Structure I
């Protein structure tokens, strides 16, 4: 940790970003999730409450609408601005939920935008939802194009990662094989490994240096999304992701090799 870091502020921010769902959380739950003592978590919650970011609700604490003040700045993110028309169009064509997800920290992703299906039964994603790289359409698409060293680090730590559903891959060799298949196809397949009852496909978004910094996905409930849907959506979402990557300055390796420069 840097000498300029305010450690107490880090604890307060850890507490704030623990609220990843709409449900109220008790002090005990917050303490476990942030690995803070009851006294520490109490002081953090009261600091957030004093500022107006959390309030007491249903016997615990929950976020207030004040956090929405940050939303306009997120929507001004260049990636969001570039991806938005592509994803709105893709959602209209598939009528299933489409997500924009970015790599966050080293081994996690966070949902930056979601375009929900109009069906009454649909996959529901939340902006700010955090997940690890071993499960879900976009996380696996990003991991498939990460460096070999990064992939090996995830595979070695896989036993410590969340088992989101009974279908979440926990065997390193199985995940290694799936990452290889993803690179061959150009898109990932998520079949209930992140959310029970949900299926979808995802593709990576590359920056100008060719690094997978984000990705997009489309998915729906298993009762409606067939194998043929996945086979149809996969190449299509890969093409959409490539167009977004190109606007970020990415040039595919094959095209670079053909360039006279």
Structure II
């Protein structure tokens, strides 16, 4: 499933992703997601974040281009989105009115390669009939509580049926993370451990998914490979550090070893 990299490729060959993440006080979510994206093979990354985070992001992730949200005004010019091969929104975004407006702005452009996580999902859950707002094949990455919020109007909603009915890819995170596809397939991931039940772990997965989608992986392959790499990096980290001592940045740091496990 892993693509062989073009030996004559350049940074444009391997995709340009846009990450919308990090309100004031939540730069860490943007950093974790950005680092994971860059560690997963993409050529270029732009991070759209709160202006408060600019100096932090430039030091923490010097490889990324940082676009700031000045004076609390959240906006993305629609025509700019065509520059990017994939988009992810949500980690540390907050649930302010401005963040809600930003999410709606993004959804109105109907990006074809979109990942929504964390606060992006929480904001989505507040919107009436939210599935109709999403582009086909959008990737949602809820943990069980976020899934309950999203489907509060439909208790005990089956994610497999939901994915088919609304043409979504749903990654239900947790023990044996499951990937549900619009075609009705369910893939159960075999990697990962309880040490990954720690703040920021989901932000790392979002970055990995953004990177794979930007590189041109199919939605299904990006989801399946993404959760496997995420879990395998966590397993390698836990073997060295113990599950108790594992933190989200350890998952990012062990992504190279996870790629090596694929013998490429």
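Read-outs throughout are calculated quantities, based only on the coordinates presented, and are distinct from any laboratory measurement. All values derive from a computational prediction rather than experimental measurement. Cβ atoms are built from the backbone, for glycine too; each structure is taken alone.
Laid out as a table, the results:
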{"quantity": "Entry that produces 3.4 once distance in nm of label points 7 Å out along Cα→Cβ at positions 5 and 237 is calculated, selected from I, II", "calculated": "I"}
{"quantity": "Structure (I, II) behind the derived value 0.75 of FRET efficiency 1/(1 + (r/R0)^6) of positions 173 and 245 (r between Cβ atoms, R0 = 25 Å, to 0.05)", "calculated": "II"}
{"quantity": "Among I, II, structure where FRET efficiency 1/(1 + (r/R0)^6) of positions 21 and 165 (r between Cβ atoms, R0 = 30 Å, to 0.05) as derived comes to 0.95", "calculated": "I"}
{"quantity": "Structure (I, II) behind the derived value 17.0 of mean count of other Cβ atoms within 10 Å over residues 29-36", "calculated": "I"}
{"quantity": "Origin of the value 2.5, where distance in nm of label points 7 Å out along Cα→Cβ at positions 85 and 109 was derived from one of I, II", "calculated": "I"}
{"quantity": "Relative contact order in percent (Cα under 8 Å, 6 or more apart) derived as 20 - corresponding label from I, II", "calculated": "II"}
{"quantity": "For 1.00 (FRET efficiency 1/(1 + (r/R0)^6) of positions 125 and 157 (r between Cβ atoms, R0 = 30 Å, to 0.05), calculated) the corresponding structure among I, II", "calculated": "II"}
{"quantity": "Test item: Cα extents along the principal axes in Å calculated as 44, 43, 38, pick one of I, II", "calculated": "II"}
